[in-house]
Structure P
Amino acid sequence: MKEALYYKKLKDNSVQCVLCPHFCVIEEGKRGKCRVRENNEGALYSLVYGKPNSIAIDPVEKKPLNHFFPGTKTFSIGTAGCNLKCHFCQNFELSQSKPEELPFYEMTPEKVVEEAIKAKCHSISYTYSEPTIFYEYVLDTAKLAKKKSLKNIFVTNGFINPEPLKELCKHIDAAHVDLKGFTEEIYSKTCGARLKPVLETLKTLKENNIWFEVINLVIPGANDGMKKIREMCLWLKKNIGENCVLHFSRFFPCYLMSNAKPTPIETLEKAKQTAEKAGLHYIYVGNVSGEENTYCPKCKKPIVRRMHYNILENNIEKGKCRFCKAAIAGRFI
């Protein structure tokens, strides 16, 4: 076990975890809501350090990140556990399990970096579940990766406290933030969390010059109202900027919402139109078949053509549109 960062010792051998906004008070022998941080004799320990359950080599577009070194590969790792309990979780077998319930790999931070280099990956992604809950593993791996010129990608629900996030920002290069909706109701009723800390995370990433993209899983009857989607888009434009990359993703029935209906394609198209009218330049519709192209906001030509995470054509040169020379938001080779 690895002693955890960001906790306080309390009376009677209890501790309080201050890593995420749950601020769990954990009695001796118990765990926090994430199920992977345990009080052992008055000290808090991570139960998943160096023990990823999922390892894969992915296209960076699968995170999804469309404006962060398109066409490159990323070495992806994830452990059991999560600090949210989303009823619609599409990876619930991993995120809602205790670490002892799943097989895992023994993989030190040094080994992760070594394997990423061997696989000729451009980056390491901390993903699949919620990387906040394996924070110490992320931090140690990211520091080593930096020394080997690898980029670090934090794929997160954004439910993390400002202090640990700011420390992490010293070592990561990009993030992908899952914005579940734009009401406190959807967070409290279907995720067991709160919206406000996630919005603060977005601001903190912006302030620390971390490239990030936002995804919104559009769920029928839960967060698919165009009024709230418009409010979300206007908030992103005001607080993050018109170049904030926003992905609308299609929901398919799963986990505790297995009886729900898939998101109609028409709803996603309306959401995209709503975002465009709100003034955002880069909007994508994901989890559907077909192309997912990047268009130049100035000349409107397709500058990156994609099909199923594969790059068919890339017309970005030194961060600019090859056709009209307009600057394109993102990080490019």
Structure Q
Amino acid sequence: MSNIVDKVVEQVNTVGEAIRNITDIDTVDIATAKRKVVWQDGKVKLYHFVSDADIKCDTPVLIAYALVNRWEMMDLQPNRSFIRKMLSEGLDVYLIDWGYASKLDRYKSIEDYILGNIHDCVNFIKDAHEMDSINLLGVCQGGTFSVIYSALYPENVKNLITLVTPVEFKNGDGLLFTWAQDMDVDAIVDGFGGVVPGDFLNTSFDLLKPMAKMRKYMGLPEVMKDKGRMMNFLRMEKWVADSPDQAGETFRFFIKELYQKNKLIKGKLEIGGRKIDLKKITMPILTIYAVADHIVPPSSTKPLNDAVGSTDNELLEFPGGHIGVFVGSKSQNLLTPALVKWLIKRD
């Protein structure tokens, strides 16, 4: 009986500590690395990050993140920041902020994103630094966009890095890829009035591992009694909740032409009337995949290494999952330094 009483008291104390900690929180800040807007077109902004570290790689790097989530995951907090680590290691970093799609963007196409926004940002950086080419780092769907751009404008990309990027969409390793094969994307886009809600996509991602979310919340009192762990949790939850809506026509194209028809790796994809030939990617390329990635499994990422025309192509395995690539000690201590070293060697 005493053991039961002790456990009840322990649980009450745990909840009490959690309540005291949460009541002390005024704001939850993410993406606090110093930056400035250097170019803008409507909702799309180009950030240039400010660094006190010595530049070790003269060629700046442009980050193209996915449309599905916000880029802030790459700067979640000061000691778990992919971007801050890149800066401290000597890179000059730019990043595209896609903004938030609304009804006004329902007809924004993949051409608008790649041939418009990415191309404009690349040209801005080239002009600002008086260079013929820049380094391009694409993340997840942004990596797919970066691959397409590099195939169309290889002269503008000095080095290409893809991070957990899907290129082979017909594989049985990822549940998301399986679902997409039979998705009635027209019904989804049209049913939502041309703009696909971010909450709809978040629910889909939750269903990939439904028990993971349950375990996360069941352990919440224990997490929240420690203020440091609680802040880590709250920052992550803030990022997850801030999921942008999707421009319907881009979403429709991406599902149909890539997920369902797998045209990119087959060499049949066309953007703006131009066929995407991956063999035209002749610049050095680093393809990074995560072994435990349940969103973009390695079998979707690794085929890019053999599909490109580059003779300087390298695969880099990350020992973690899709989110672990950006946060945590392995990202800080292993991945980012290796990425920076790879770029500096080719500068």
Structure R
Amino acid sequence: MRIKRDYQSWVANETLEDYALRYAASSYRRWSPSTLANTAIGGISFLALEAIGASITLSFGFHNAFPAILVVCALIFLVSLPIAHYSSEANVDIDLLTRGAGFGYVGSTITSLIYASFTFIFFALEAAILAQALELAAGINIVIGYLLSSLLIIPLVFFGVTLINKLQMWTQPLWAILLVAPFAFILSRDPDVLHRWAAFPGLAATAEAKGGGIDVLLFGAAAGVLFSLMGQIGEQVDYLRFLLDRTSRNRVSWWSAMLIASPGWIIVGGLKLLAGSLLAVLALEDGVRAVDAVVPVHMYVTAYRHVFESPTLALVVATVFVVISQVKITLN
């Protein structure tokens, strides 16, 4: 009886928002379109984007990485748009949407498997990025950092969209300033960095790539890496299914939220891919090893050294930025 009473009080706690996947009933959809858009767009903070942009640039060169980023981002936007639209209208997740599109239970199962694999892989990547920052800044053992970066987030997720939205709303302005500020300083103080970035041939460059041309094989390899981001639409849809029914009064806000929160994420995501590409080249110029130049905390320490004269202050601010970014995405 004691266990039963505790269980009932836990279920009755309305601050816990542990909603099932698939269809979002109307009683669950109580947030405004702008609130859901703000929550869903918090996913763009993940620094794996910078790491991917840096990796393909160092491996394949700017002349292959840059067009690959543009092409893949455009394709992700076009593919995501109908998925986001129909999921928002029907208030279903990508699993039920697959079944409703005529792919049956097998198609639904495969979609769920792909999305689940994507989620676990990127959750591990984001925890690793945060653990690397904690190790560099505080000397925390990398294994302990992995555990802290993952396990501390899980209890917060039970409080659902309400808590996540509050965290995104509080951290969004600071995150945006910390993201943009170093690039403003770098470009104002060293505008020639753009020419050096555009001329970077890559570590696996062929003679054609070194001459400024596109190597089809290297372009394809870069695009193949970037297409892994296609699965992000599944996470965006998980929030869009909570959109209110579209009416004549909320039509503008409904469409704005749908476009910004789902296919629109790749626009900012593409800019972050390019940011990581630029920072990796800049880190190499500053003497950072190639293996470290693709690590986000090292990239942003390099960036903030162009803002602050003190290396210690640059490390502290870069660590704060990484922590904020990774908490935002892992909570999402």
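All of the numbers you see were taken from the coordinates with simple rules; none came from a lab. This is a predicted model, so every value here is computed, not measured. Cβ atoms are built from the backbone, for glycine too; each structure is taken alone.
Observations on the structure shown:
- For Cα extents along the principal axes in Å, for residues 260-315 alone computed as 38, 23, 13, the structure of P, Q, R it came from: R
- When mean count of other Cβ atoms within 10 Å over residues 76-83 is calculated for each of P, Q, R, the greatest value falls to P.
- Given -23000 for helix-only ellipticity at 222 nm (-39500 (n - 2.57) for each DSSP H run of 4 or more, over all residues; to 500), calculated: source structure among P, Q, R: R
- Structure (P, Q, R) behind the derived value 41 of relative contact order in percent (Cα under 8 Å, 6 or more apart): R
- Structures P, Q, R, by mean count of other Cβ atoms within 10 Å over residues 140-147: label with the highest value: Q
- Answer label among P, Q, R for the case where distance in nm of label points 7 Å out along Cα→Cβ at positions 44 and 60, calculated from the coordinates, equals 1.6: Q
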